[in-house]
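Any read-out appearing in this document is the output of simple, stated calculations on the displayed coordinates, not a laboratory observation. Bear in mind the structure is a predicted one, so any value in this text is a computation, not a measurement. Cβ atoms are built from the backbone, for glycine too; each structure is taken alone.
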Structure P
Amino acid sequence: MRKYLHVLGIGIQNTLVYRVNFLFRAALGLIPLLGTIFVWRTIYGGKPPGDHVAGYSLAAMTSYYLLVTFVDALTAVAEDDWQIAADIKDGNISQFLLKPVDYFLYRFCLYVSGRAIYTTVALVPVAIFAWFQREHLVAPADLTAALGFAASTLMAGLLQFLLAYTSALLAFWVLDVSTFIFILFALEYIASGHLFPLDLLPPALTKLLMLTPYPYLCHFPVSVYLGRVNDADLARGLAAQAVWVVLGFGLAKFVWSRGIRRYSAAGG
């Protein structure tokens, strides 16, 4: 374990170099969020006081988008998928095949270090933004919701990494994985509830999306926090999320084992 802790430490040191970039990225990322909140305020402004949209009050809707920003900062991959694809394309993974270092754990340590630094830096502008929006924010529904949110966010991060890792492994078969990454990102952005709450969709479509892993990346953790998931659905949702994590891990290992058979490198 010492070697992976060393990788984690090196990753933190390397990521700290870009702390100012992260600060500006997080701060500028709040501009679209502010625009979205203004749009919803306009929508609610034309309704009778106390009226809800798909069960969301204005405070709940504002909290939803702020929590989405927070979960995204905790779990989203930065350039991990591009770096993994570049390692395969450039032959840099050869060194890991000759040493007692698991490439999956190596990349996971770098992912954790990157998220730790980015989240720490991003908390500054997000906390300031939340302070100015405090009258429109809601607290966790109860202790169960808070604990469920924490557990669900943790598994969302694992699932996020597994999806990015597996998609990047397509570099074993194709020269440029950018098209696949962009397609998956666009699908994830909509189907995960990042763009809007999935409750706004027709019920049949929402149920269909819940059969995929994408809602568990964002929509489900936020819904748990807001108390929109009862105890029975919370248990089923966490179980489903855990199943997707296990399946994602198995798929990642399978794709790696198949891809490494096609891998070849010369020179160096």
Structure Q
Amino acid sequence: MSTLVFSGVSQRFQTPGQDNAVQVLEAVDLNVAAGEFVCLLGPSGCGKSTLLNAAAGFVQPTTGTVTFANRLVTGPSPERGMVFQEYALFPWMSVADNVAFGLRARGEAASVVRERVDGLLRMLRLTEFADRWPRDLSGGMRQRVAIARVLALHPPCLLMDEPFGALDALTRRSLQEELLQIWAELRKTVVFVTHSIEEAIFLADRIVVMTHRPGSVKRDCVVALPRPRDQADPAFNAFKQEIGALVMAEQHAYEDAERRSFTGD
């Protein structure tokens, strides 16, 4: 059963005072099943983040619809939790208070808040940092706090916009593995934007390769590799070459279009 459905989604942005609008997305049709892990992959500017923002309800499509659990998405909702590349933590709140923020805003009982926060801090290996300030944490730990804050509200769907893109390679791999453990345990629906082919193959059930702008679905690829996945596996590398060829074809098409636009050819 599909839980998140994009039907003919197009997005055009008009800059006030300018005649030319920018067509970012064009007729995107995509179904994401409940509990599925889907990665969006494509060249810069192809509309991956815009599509994710439409799923979150931050922007409304120019044409087409986004539905979640058979309900039209018309604005943000706690059932679709968003994790950004920027950690977006409240610097004046402790780690525990950051995680508890949404629960307290929703009016949950103190005992419920304490139990859920303690459980998430244990899950994400943050218990000993509960009383620390965000400024005292590494980038990886800040992102763990951001993920815990979203998970605190029990959203059935996680929308993740390059959440590990700013991290060093070792921390990034560690968080990828932790995310997969969380996903396996909680069975959230995950839509994950990335520029990394290796990350997409390591994480996803399906990889949706998008065309250059205006973005549409170029190829919807099932990742048939068994879990846990080993990047040294020849099958992993063969699939990486296949996906890489699709992405690079769109990257070259994007660069050619930009060159023609600049030179007037």
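semi-axes √(5λ) of the Cα gyration tensor in Å, for residues 119-230 alone computed as 28, 19, 14: which structure among P, Q?
On the way: P: 28, 19, 14; Q: 27, 15, 14.
The read-out was computed on structure P.
Of the structures labelled P, Q, one was used to calculate distance in nm of label points 7 Å out along Cα→Cβ at positions 199 and 247, giving 2.5. Name it.
Computing distance in nm of label points 7 Å out along Cα→Cβ at positions 199 and 247 on every structure in P, Q gives 2.5 only for P.
helix-only ellipticity at 222 nm (-39500 (n - 2.57) for each DSSP H run of 4 or more, over all residues; to 500) was computed and gave -24000; which structure, P, Q, did it come from?
Source structure: P.
Comparing P, Q, where is Kirkwood radius over Cα pairs in Å, for residues 95-134 alone highest?
For this comparison of Kirkwood radius over Cα pairs in Å, for residues 95-134 alone, the top structure is P.
Suppose Cα extents along the principal axes in Å, for residues 143-206 alone works out to 29, 25, 18; of P, Q, which structure was it derived from?
Q
Kindly point out which one of P, Q the value 19.3, 66 was derived from, the read-out being Rg and Dmax of the Cα atoms in Å.
Q
Assign the value 4.8, calculated as mean projected area of the Cα convex hull in nm², for residues 103-158 alone, to the correct structure from P, Q.
Attributed to the structure labelled P.
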